[in-house]
Structures are given as C-alpha cells and as structure tokens.
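Following this line, the structures themselves.
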Structure 1
Amino acid sequence: MTAGIVGWQDYNLLDGKINLYLEGKYLGQSALNTKTAGDTLQISLGRDQSVVVERTKIKEFCKKIILSGNTTEIRAYSLSIKNNKSQPIRVKMQDHIPLSTDKSIEIFDFEAKTGIIHPDTRIVTWDIEVKPKSEQTKELKYTVKYPSGKRLEID
C-alpha cells in the first residue's frame, strides 16, 4: 500500500522515520523522504494482510514455437486480487510488458483488457474497485520473437 499526500509542502514535514498504523493496529515504520517528492509525496505503508494479490502463468496460453531461425514465445498471466475485508477497496494494480533495447528482439501482440498500457514504459494499470469478500481477475498477454541462438529469460 502507498499513500499519496497532495500539498504536503503546507505541512512543514521533516525527513525521518514514521510510525504506521492501519485500522488501529501498528504496522511498523517507514521512511519519509521529502527531497525526492514532486507535487505528491508518496509514502510506503507496507502490505495489507487482508488483501491478497497473485500473479500466475496461464499455461494453456503459453507456447514456444521455433521456425526459420527464430523463436516465438507467447506468454499469458492471470493477476488476481482478493479482498478479505468487510468493506470495498479501491486498488491500482500494475504489471508490465517487457521492453527490448535489442533490435533483434520483438515484443508484440500485447493485450491487457480493461487495463491502460502506457505507450513508452509499457506499464499496464488497472484501476479496480473490489467488493468485500470477493475477488477480481485480470489477464496480461504478449508475444516475444527473437533469434533462436539467443537465450532469454522471459518469466
């Protein structure tokens, strides 16, 4: 979890350790660093134990094809978020589609239904409201094509 404080400059905040509480329970400490903040100060709040996020490979959609000196790999992932709380939560879930700086490696046919893909970074963002005691699932797919002689770790 993260918190974003807009107009943080008005509060005369000092850098240092901060104590974190969630729903009346002490979570631990985090660091407050105002030197790297922009117009919104981001603070890490740690993990909420009642929200479970999983990313798993969808094996039936994943394939590896070797044809005419090139290897093509199709990857698909399921991203699920489960809300074990008694109230709804709003979550910004993010994943990414790989980027290649090597011209011989192509990443294409990417798909993230209902997600917004940033064109430069290829970070995929889903803005989700999850009802109490329920789960939502999103999918991310892409294809990677590269020369068969190269070794890539895609996962």
Structure 2
Amino acid sequence: MARLGWFALSLLVVGLDLCSKLLAQTLLSAAPLAILPGLNLRLGYNPGAAWGFLAWAGGWQRWVLAGLALGISLFLLTWLYRTGGKPRSLCCGLALVSGGAIGNLYDRLTLGMVVDFIDIYWRHWHWPTFNLADAAITLGGILIAWDTLRRPVG
C-alpha cells in the first residue's frame, strides 16, 4: 500500500473512533449493557491517561496529555511518510497508533476527557474500560514492536 493508503487508514481509525464514541454517548449509560459473556458496553469518561493514570490531577493533565498526543501523532505521521509505504507491518502500526492518538486527542480537546465504552471482564474482574482508539493504539504498538524485533541487527 502506498503512503496515501496508510494515511487513509489513519483517518479511517479516527472516523470510526469518533463515530463509535458519539453512538456510545447517545445510546449508553454507566449501567452495563451485556453483549456477550465477558463483554459489556458501558459509558465512561477518563480524564487521565491509560487506566485512569493522572485522573485525580485536577485538570492540568488535560493539556499535558493533549500536547503529548499531538507531538507523538506528528512524530508518527512523519515517520510514516518517510517509510515510503513499506514495510507493511510498520506502516500499518504507525497508521493505527497515530489514528488512535488523534481520536483520543479530539476527545481531550473538546470534552476534557476521553470517552470509553468497551468493558471486558472475567467473573468479577474488569479490565479498565476502553475505546476503539485505545484498541488501535494497542494493536499498532504490537505491530511496530513486531516489525522492530524481526529486523536484523546491524
């Protein structure tokens, strides 16, 4: 896939993330909606970073985390441009992470917090609620790490 296709993937992630969050805010509440065993949809808001880190910080974290997301997104998009579209696993990872970061950045700038709605659990243990942007960031990070680890050293 050429550079333009990878940038399109990044934009697709942003679009899907923002649409899913809008639907979540419109249709869901804090009460869980059971989808499958081990999967609920439940509306939540996270003013902090991953797993609520810095959620208690009083508001300054909004701008620090937004600045980090903007800087990281610009770095990753520049890296993506410089790859020329190959290798595919690296480019896909960069597109997914940048798209997810931009999706969460939008929330942080407009709402002051990130909308979360995917609740995975086992019995009484719940993974921290997350969203499509978080899933894209995680998958993209795995692809970037995999591409990096499989390259020869030297």
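Of the structures labelled 1, 2, which one yields 0.55 when FRET efficiency 1/(1 + (r/R0)^6) of positions 6 and 126 (r between Cβ atoms, R0 = 35 Å, to 0.05) is computed from its coordinates?
2
With distance in nm of label points 7 Å out along Cα→Cβ at positions 78 and 142 derived from the coordinates and found to be 2.9, which of 1, 2 does the value describe? For distance in nm of label points 7 Å out along Cα→Cβ at positions 78 and 142, the value 2.9 is produced by structure 2. Suppose you compute Cα extents along the principal axes in Å for every structure in 1, 2: which one lands on 62, 38, 24? Of the structures listed, the value fits 1. Given a value of 13.0 for mean count of other Cβ atoms within 10 Å over residues 22-29, calculated from one of 1, 2, which structure does it belong to? Among 1, 2, the structure yielding 13.0 for mean count of other Cβ atoms within 10 Å over residues 22-29 is 2. Taking 0 as the value of helix-only ellipticity at 222 nm (-39500 (n - 2.57) for each DSSP H run of 4 or more, over all residues; to 500) derived from one of the structures shown (1, 2), identify that structure. Comparing all candidates, it corresponds to 1.
If mean projected area of the Cα convex hull in nm², for residues 30-101 alone is computed to be 9.0, which of 1, 2 is the source? Only structure 1 yields this read-out. Identify the structure, out of 1, 2, from whose coordinates distance in nm of label points 7 Å out along Cα→Cβ at positions 38 and 134 was calculated to give 1.8. Label of the originating structure: 2.
Going by relative contact order in percent (Cα under 8 Å, 6 or more apart), which of structures 1, 2 comes out largest?
The maximum falls on structure 2.
Rule-based calculations on the coordinates, nothing more; no lab input. All figures in this text were calculated on a predicted structure; none of them were measured in a lab. Cβ atoms are built from the backbone, for glycine too; each structure is taken alone.
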